[in-house]
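Below, each structure is written out as structure tokens.
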Structure P
Amino acid sequence: MEKRFFAQKENIFKNQITLTGEEHNHLAKVMRLRIGDKVECFFDSSEVFLCEIIEILKDKSLLKIESSSQSTANPKMSLTLFQGLPKLDKLEFISQKLCEIGASEIVPFSSKFTIAKENENKLERLYKINVSACKQCGRTSLLKVSKTLKFNEMCQRLKDFDKVIFANEKENFTTLKSSLNTLNSSQKIAVVVGSEGGFSTDEIDTLCSLKNVTSVSLGRRILRTETASLVLCGCVATWLED
């Protein structure tokens, strides 16, 4: 993690990478790296580049690409979390951990009992969190965080998935284990977890009526929204990638 840097695609030209802004500052002023040091760079793709620092200027660093390889840490699955809009600090936590787990996208949504308010200005903050999480866990493809949908808009999007697992705290009989047995890594898979306020009876009925949705229980204890998201996505990722 200490020597991995995120590059903008437009700053990669032939066999050189230019780091600017926060990434340059981290290299030059925080880590105090020097000309000749070796680092890894990546952008939102499947590749990771081994580079040598060839110049450090006031506002940018120049790196020479020595070799490239395919990242082995990128997700092998297509997993999207539809997350009932939580308070921002929880969304930051979920985003960071879902990046590590291997999800492809998080789509926040609002429903009848949603407590938190939408704040589109925080998408840039979530983007930076995901870049940092990629540095830590080794993946090179960024987790996408989409704009918040309304409940009905989310239900329309769910129709595009092969399998949808709905974490339903009122479910009594359908277990997660039996649902995992129906999944494979070639499918587009979605997970639905409600916000702190949960779902209304009508919303639960609407979700359960969709043909590709399986309603599951996560056990006898009611989990917090961020716990439910990590548990359910972690189980799906372990099942598909292991």
Structure Q
Amino acid sequence: MTDALGSTKAVLFDLDGTLYRLAPMRRRMLLELLRWGAVHPLAFPGLMGRLREFRTAREGLRDFARDDQSLDEVQYEVPASRLGISPDELRGLVQEWMFERPLPFLARAAWPGLREILVGLRSTGRPLGVFSDYDPDRKLEALGVRDLFDVTLAATDAEVNRFKPHPLGFIVGAERLGVDPCDVLYVGDRAEVDGAGATAAGMASVIITGRVGEDPRSRRIDGLAGLSGLFFAP
């Protein structure tokens, strides 16, 4: 893998669970939800059910591959129909609880040395990008690292319109970074989504903390700091 990394010309990252740790963020957001629920006990079960249905519906849309519909709209229309509410109402709840409220807590959930690791990678002359299922820009700003990325891309962007592991987003990310997919390393935390999508696009991959599949170009590391060890091994 070190030899493969030596020929890597760019690095493309997942965001959630990759640039920050999910466990502390989930604990903090559970506390936020419980505090809200203590004030709104009658509405609390409904809120939790709607957020759960949204997440379930998104996972069920991983095979979505259409050009005549907007994935950004479908991801709300499908669960909203099941819940019997409007897509706009569900979008508002998701925006608040999954995009807005977590922002103040992201920095504390970041992997130790996040900025220094990214600066080190940039010092090698490799451009950096983020390709996430969710819009990454505000989270990257909250993490204090938006300025270190040359490219940011979401699965719901019109140019992609597909969730991982479909390879299109990986390929578009490589194009925006100005390199061939085979010259990109993708860093993620889910082998079945990040690793599989990278493999389908012809990329090598590194999976943080999670298991890896059978692809010989995929490796596992125990934390983001392990990435520096791969690039700067003595």
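Determine which structure produced the value 20.2, 63 for Rg and Dmax of the Cα atoms in Å, calculated from the coordinates; the candidates are P, Q.
Details: P: 20.2, 63; Q: 18.1, 59.
Computing Rg and Dmax of the Cα atoms in Å on every structure in P, Q gives 20.2, 63 only for P.
For which of P, Q does distance in nm of label points 7 Å out along Cα→Cβ at positions 25 and 113, calculated from the coordinates, equal 4.3? That value comes from structure P. Starting from the value -13000: which structure in P, Q was helix-only ellipticity at 222 nm (-39500 (n - 2.57) for each DSSP H run of 4 or more, over all residues; to 500) calculated from? Going through each structure in turn, the value belongs to Q.
When relative contact order in percent (Cα under 8 Å, 6 or more apart) is calculated, the result is 20; to which of the structures P, Q does this value belong? This value belongs to structure P. Here distance in nm of label points 7 Å out along Cα→Cβ at positions 49 and 81 was derived from just one of the structures P, Q, and that gives 2.0; the source is Q.
Have a look at P, Q and say which one yields -0.67, -1.12 for log10 I(q)/I(0) by the Debye sum over Cα atoms at q = 0.17, 0.25 Å⁻¹, for residues 65-128 alone, as calculated.
Numbers: P: -0.67, -1.12; Q: -0.78, -0.98.
Working through the options, I get structure P.
Could you figure out which one of P, Q the value 2.0 for distance in nm of label points 7 Å out along Cα→Cβ at positions 17 and 97 was computed from? It must be structure Q, since only it matches. Computing distance in nm of label points 7 Å out along Cα→Cβ at positions 33 and 201 across structures P, Q gives 5.9 for structure P.
Here, each number is a calculation from the coordinates, and none is a lab measurement. Fair warning: this is a prediction, and the values are worked out from it, not measured in the lab. Cβ atoms are built from the backbone, for glycine too; each structure is taken alone.
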